[in-house]
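Read through the structures below before going on.
What follows is calculated from the coordinates using simple rules that are stated; it is not laboratory data. Note that the structure is predicted; figures quoted are calculated from it, not measured. Cβ atoms are built from the backbone, for glycine too; each structure is taken alone.
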Structure I
Amino acid sequence: MATATHKIVTDPLSDNNPITIQVLGICSALAVTVQVETALVMSIALTVVVSCSNLLISLMRNHIPSRIRMIVEVSVIASLVIVVDQVLRAFFFELSRQLSIFVGLIITNCIVMGRAEAFAIQNPPGKSFMDGLGNGLGYSAILLLVASAREILGSGSWYGIDLFGENFVSLGVAVLPPGAFLILGVIIWIQRTVTRNFKDD
C-alpha cells in the first residue's frame, strides 16, 4: 500500500510528468516563467487546486450522475480557482496583478481536468489527493526549472537576487516567449532521454 502511494506521488515527478511526458499545461509554462517568484506562486496555486479538486471529486464520485459528471467536475475546479484567486488578491496583490488572468485559467488547465477524469472519479479520496499532489509537484518542478533558467539568463538574477552584478550581459531572448519555448524544449528532451520515454502519444 505504501509502495503504491509512493508511486502515485513520484511517478508524475519523472516517468509520467504532466508537462514533459504528457505535454499538458504548456501555456502557463511559457507565460508565467519570466521570474521564479511568479512561477512559484502559480505552482502553489495549481498544486492546491488539483489536489483539492481530486479530493472533493473523489468524495462525491458515487453520487454524481454520469450525464452531468463533467459539469460537476468543472464546477468544483472553478470554485477552488476562485478561492485561490481571492486569497492571492487579498494577501499577495502585486503578485496577483503580475499573474493577471493566468490563475483564472487554471480552470482550463488540462492537468486539473485530466486528473479528475482519469483518476479521481475512479479512486478513493486518499489516493486521489496524493495523485493531485504528485501531478502538482511534477508541474511545479518543470515550471520552476524554466523560470530559473529564464531569470538567470535574461536578468542575471534568481528570485530577485542579483547573481552577476552590473557587468552581466543579458541573453534577451530568454525573457521572450520564444526563449521559454526553447528552454522548455531542452528540458523535455533531457527528461525524455533520461527516462528513455520517446513515445509520441
Structure II
Amino acid sequence: MAELDQDNPNGAIAGPDGRPRCPWGLSAPDYVDYHDQEWGRPLRGVTEMFERLCLEGFQSGLSWLVILRKREAFRRAFAGFDPAVVAEFGDDDTARLLNDPGIVRNRAKIEAARRNARAVLALDEPLDELLWSFAPDPAGRTRPRTLADVPAVTPESTAMAKALKKRGFSFVGPTTCYALMQATGLVNDHLEGCSVNHLVNNTN
C-alpha cells in the first residue's frame, strides 16, 4: 500500500516500486499502467480521439475505472470506434448494445455515440485537429503540485464544449471536455512530483 507523504498529503506519493505518482494512479492496480503509459500523453488520430471522446461521455456519472475495465468490450461493440462505421449504426445496433453486458448500457449515451460519429464525419477539419486547437499555451500553465490544484473545468474546456455542441456533438460538457484534454495530453496534469513527468513528451 502506498505511503502518504504527511508533509504533502495531496501530492505525488510513492508506489510499491518507489516511484512517486499522482495518488489516483495508485488507487487501483488497473490505474498504474493507464497512469504511466497513457494519461497525459499526447494523442492524435481521428479514430483514437473519437474513442476517447465516446469513453469520456460514457464515464459521465461513473468512475473512470469502470470504463477502463470495459474498454476492450467497448472497442468490440463499437467497431473499434471507427466513426464511419458507428455513424451507420441503426436501431438494431442500439438494441444490440443495450443487451451487451460488457459495456455501459445507457441508451442516451449509446445514441450520443452514434450522433457524435455523424458529427465527426460532418466536420470540415479532422476531429483531432479541432480538439487540439483548444490546447492552452503551456507557457501560461503552472504544473499542479497537489490534487487540489487540478481544475475540473477551464476556459478552454468550456470553449471546446461550446464548439462541439455547435457542431452537433452531445455528452460533451465542460467537465467531460477537460477530462478528455487531460487524458489525451492537451494539458499535462501529472503532479509536480510525479515521476511520469519526465516521460511525457508533450507541449506542456
Determine which structure produced the value 0.95 for FRET efficiency 1/(1 + (r/R0)^6) of positions 68 and 188 (r between Cβ atoms, R0 = 35 Å, to 0.05), calculated from the coordinates; the candidates are I, II.
II
So if we calculate percent of Cα pairs over 13 Å apart, for residues 36-99 alone for every structure here (I, II), which label has the highest result?
II
To which of I, II does the computed value 24, 18, 10 (semi-axes √(5λ) of the Cα gyration tensor in Å, for residues 52-139 alone) belong?
II
Among I, II, which structure scores highest (criterion: relative contact order in percent (Cα under 8 Å, 6 or more apart))
I
From which structure (I, II) was helix-only ellipticity at 222 nm (-39500 (n - 2.57) for each DSSP H run of 4 or more, over all residues; to 500) calculated, if the value obtained is -20500?
I
One of I, II was used to compute FRET efficiency 1/(1 + (r/R0)^6) of positions 28 and 124 (r between Cβ atoms, R0 = 30 Å, to 0.05), and the result was 0.15. Which label is that?
II
For FRET efficiency 1/(1 + (r/R0)^6) of positions 164 and 180 (r between Cβ atoms, R0 = 25 Å, to 0.05) computed as 1.00, the structure of I, II it came from:
II
